[in-house]
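Structures are listed in the sections that come next.
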Structure 1
Amino acid sequence: MSNAHIVKSFDEELAQIENLILEMGGIVETQITESVQALCSRDETLATKVRKDDKSVDALETRVDELTLRTLALRQPMARDLRSVICALKVSSNLERIGDYAKNIAKRSIVLKDANRIISAEKTIERMSAMVQRMVADVLNAYVAKDIVMADDLLQRDEEVDHMHNALFRELLTYMMESSANITPCMHMLFIAKNLERMGDHVTSIAEQIHYLETGSIPEDDRPKSDLTSQIAG
């Protein structure tokens, strides 16, 4: 087998893996949007759809795992080719975790359908969701384009999600202190906000892998992290 044919076959395998990752990403983006729509509209049918869609994400991750491991075994890639395969594995893993967080939001939206509504908090969660969904879309674009500048920019944008999470944490604490009837819905909203904040963290993990793919190293600077909720006393 000629070297040119080997290179072409390897490129085709990477393209197949990349297409599966993009398919995963498209489902995950929809999950993020629809999970919060289900929360704000108290739409149990939509929440159930989000939970079912997570099985498709899991199946795609399994397929990516199978293809990448097969490629590693048969091609034994080195240098940048090896980083491409490792990057694909980690990108799919992070997308799967983001889908899990969306599924968790959908579960809590069903629990909250008859609870007291905290409208201002729901509006903040909608904004957080839109921001995270845009980050997922952008990091997938950066992955396809192998764009380090776009990837590094996402490391900074995650700070905005952290700041919104901090503000919402304080707001929900206030509501809980005002009335014991608010405690249960506010606790669920806190977990939902934390799910969105963690999604942002997984986006930055993907961004770091893109940087690793192109440069051979993880960014040296500490990742900007502004989630202060563990330090807030009330």
Structure 2
Amino acid sequence: MSRPPASQPIWARPEPGSRKPRFSREQIAAAALAIADTEGFEAVSIRRVAAELGAGTMSLYRYISAKADLVALMDDAIMGESLIPDGQLPADWREALAMIARSTRDTLLRHPWAVQALQGRGAAAQDGPFGPNGLRHFEQSLAAVATAPLDTAAKLDLLAIIDDYVFGHVMRAGEQQARAASTDPGHAAAITGYVQDQISTGQFPHLSKLARDPAAQAIADPGQLDQRFERGLQTLLDGAAAH
């Protein structure tokens, strides 16, 4: 059984030529996402996905040639989840960008491992952003800013800044959720005690004042994530409109 050529991105290769392939790329991606969501991205492998689908490992090589292909399918599936349904994108550019940002955020929060696993250092070598859903997502973003009173460079800057904001927010949300889910209360208590001891030295007057401010407690509440996201997003859009 021959593998598909690895020199081309998976999107440039035809799917298996039989009339009725046993698995679609969507099914393979869905199985991989389910594993990552429940067991972590590190658990995803061609062998593990094949087992999830009830197939032999070698049979899956009819569809993908390496784990990079599998990651590309996962990335593109996530992009597909974040797409705004046809006909629902608002005409107002600010409302449209806000809707896309919220949808992207909600999608990434459903897959909290994805920001670090699919972005960052290894992203340049991945084909995911160039998949059909990745291209649709970029097309939708360009449609959203089409009527914005900005030149092309400023529109692209705005899209990149909003992406940076969304990814950063999701990473921070993931950190807060991980701390809240910690099963070692003793460690959390030790950290709190250490910080309090440091503040009591008088070397951190601003931290000391902040620790006594009720507003700081409200900001630290994980339940405030949605409101903070909206405040930051609107501030970005206000700045773009003023600029």
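Read-outs throughout are calculated quantities, based only on the coordinates presented, and are distinct from any laboratory measurement. Please read these numbers as outputs of a predicted model, since none were measured by experiment. Cβ atoms are built from the backbone, for glycine too; each structure is taken alone.
Using the calculated result -30500 for helix-only ellipticity at 222 nm (-39500 (n - 2.57) for each DSSP H run of 4 or more, over all residues; to 500), pick out the matching structure from 1, 2. The read-out was computed on structure 1.
The greatest value of relative contact order in percent (Cα under 8 Å, 6 or more apart) among structures 1, 2 is that of 1.
From 1, 2, which structure was distance in nm of label points 7 Å out along Cα→Cβ at positions 38 and 70 = 3.2 calculated on? The correct label is 1. Starting from the value 61: which structure in 1, 2 was percent of Cα pairs over 23 Å apart calculated from? Label of the originating structure: 2.
Here mean count of other Cβ atoms within 10 Å over residues 86-93 was derived from just one of the structures 1, 2, and that gives 20.5; the source is 1. Distance in nm of label points 7 Å out along Cα→Cβ at positions 22 and 190 computed as 4.2: which structure among 1, 2? Matching structure: 1. Consider the structures 1, 2: one of them gives 20.0 for mean count of other Cβ atoms within 10 Å over residues 158-165 as calculated from the coordinates. Say which. This figure was derived from 1.
Given a value of 0.75 for FRET efficiency 1/(1 + (r/R0)^6) of positions 14 and 118 (r between Cβ atoms, R0 = 30 Å, to 0.05), point me to the structure among 1, 2 it was derived from. That value comes from structure 2.
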